[in-house]
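In what follows, structures are represented as structure tokens.
Taken together, the values in this text are just the output of simple stated rules run on the coordinates, not laboratory data. Keep in mind it's a predicted model, so treat the numbers as computed, not measured. Cβ atoms are built from the backbone, for glycine too; each structure is taken alone.
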Structure 1
Amino acid sequence: MKEIILQTHNITKKYSGKAVVKNFNMTINKGDIYGLIGRNGAGKTTLARLITSLSIPDEGSMTLFGKKSQAELNYARKRIGCVIETPAFYSNLSAYQNLEYYRIQRGIPDKNVIDKALEMVDLTGTGKKKFRSFSMGMKQRLGLALALLNHPDFIILDEPINGLDPMGIVEMRKTIIKLNQDYGITILISSHILKELYLVASRYGIIDNGVLIKELNQSELNEECQKGLLVKVDDTANAAVVLETILETSKFKVIDHNDIKVYDYLDNPSEVTFQFNKAGIRVSSINEIGDNLEDYFMSLVGEVQSNG
């Protein structure tokens, strides 16, 4: 069984009487790159603030590294790094000097953490270059380096690729994968840029209006998006027999007692209907389903932006 890093239990947060996060139950396992997907205003940032104690839930609780009491949670949060809001860096200081300022401020005794953090985000070659001369991508990665100063086991990144140009997005993507695969850091990324999340995440949570609509892993997402024929019948058991013996395909999935998804015969759906009818199976509808990533999420939560 995988070790659970974070689990929320019916977390609810209200502002001015309105719940912006509602009865939220999510699970993040050790080693996950967990992509929290939702349009702007869906509740992603509020959830990140609740996890890091920048905000306090009105209802519900959470478990972090197996700890649940308030005192234990406060201690467990020392193992978290986060980039929720853009950190304030001094424009006339270098990357090293900025991190040195925060190291002293946070009381971290080991100076080596700075070189290590810069190495982890590929900023070791910046030398004396001033922060004001950094590209947006470099600034974002320095923010990430700041989150890594305390050697966290779990980091939270809120919209880390927002505002980046294509090169900056590629660099951030490589950095996130490196942190996960080379350093074993579990990562929660919230974003509305679906295509980019798909390139890095191993598990997904879909949030809309503060509600967790669905959790699924990479293979489940691929299956959901895979094109197929959704056939509504009165007898899926017999339909499965016909598919295997008459239509000679194992590429199907029984969804429930009325729906069966067939991944074969996309170019000849009438043959499926004919053979089902011939076997006495009533077909009430047959439709091609499954499309690109954006269409899948739109089908769940409505219009979701696919870029910044």
Structure 2
Amino acid sequence: MPERIIQTSGLTKIYGEVTAVDHLNLEVDEGEVFGFLGPNGSGKTTTILMLMGLTVPTSGTGKVGGYDIIKNSRDVRRIAGCLPEAAGYYEDLTAKQNLDYFGQLSDLPKPKREKRINELLEFVGLEKWKDVKVEKFSRGMKQRLGIAQALIKDPKIVFLDEPTIGLDPQGTKEVRDLILRLNREQKLTVFISSHLLYEVQQTCSRVGIIRQGRLIATDTIENLSRGLAKEEGYCVEFELDRMTRRLIVEIKSIRGVTSVVEEGGKLYVHMDRDNRAEVSRAITKHGSTILLMKPQEYTLEEIFLRYYKEAR
């Protein structure tokens, strides 16, 4: 079983009369890419600040990498890297100089620091631009530099707050590929805070949905999709080598089937429960071969909107 690298219990942050994070109970496994979803103002950034030990919770507890986020906040920051939404760079310094500065802030000795900087510049694809001032970088290049900055300490977990916001499609793809490589090649736990649902669906193995500071759902996208299918009704797409009217009539008569739609040479069978086995037997009985059988999968956007609607 993977170890929990993040654990919170009743984690709460109140600013005056505003509850930014409300009794958050969250668990993230070591080695996973976790997506933390919600619109602006939902409590995502405040959660990251507490998990990084940069702001003190009003109440509740939390651990990152086994360290208490209040009592051992310096240890947390030693094993955790962070790319904030509004990452700051020294525009008049080069990429290498920026990383060297942050390496010094992390107390890395010079030989280790230089080796780490060269490795990171190559990893994020900025080796050719290491001596170019950051003021000449595109936003995508700056985000890649920001990821390198977050990795300078060789952390166990990295927090990325809106890592692809404002990027063009090419820059978005480059950052997305970097995130996947971090997880696949370096076995790094990645915690992504975002409201860009499509990007999260491309990168994350599991997600948590936060609304007005409260966690309203957390699971794999696949399991959340299955849960929505049980509520909305199943729809299974069939592609057959031959279809007849008699076959369609029989499928419609199967218990639990609510409708059958023929479109583009395919059958879309809607059911109030998963009854694929009986539908498959009917198809075989009529001498047809199933070339494709694919359950409908809900997009993360559909899942997100459904949970937000129910949480109101």
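Tell me which structure, out of 1, 2, gives 5.1 once distance in nm of label points 7 Å out along Cα→Cβ at positions 19 and 243 is calculated.
The read-out comes from structure 2.
Can you tell which of 1, 2 yields 30, 14, 8 when semi-axes √(5λ) of the Cα gyration tensor in Å, for residues 203-258 alone is derived from it? Before the final figure, lay out each step's value.
Values: 1: 30, 14, 8; 2: 37, 14, 7.
The structure behind it is 1.
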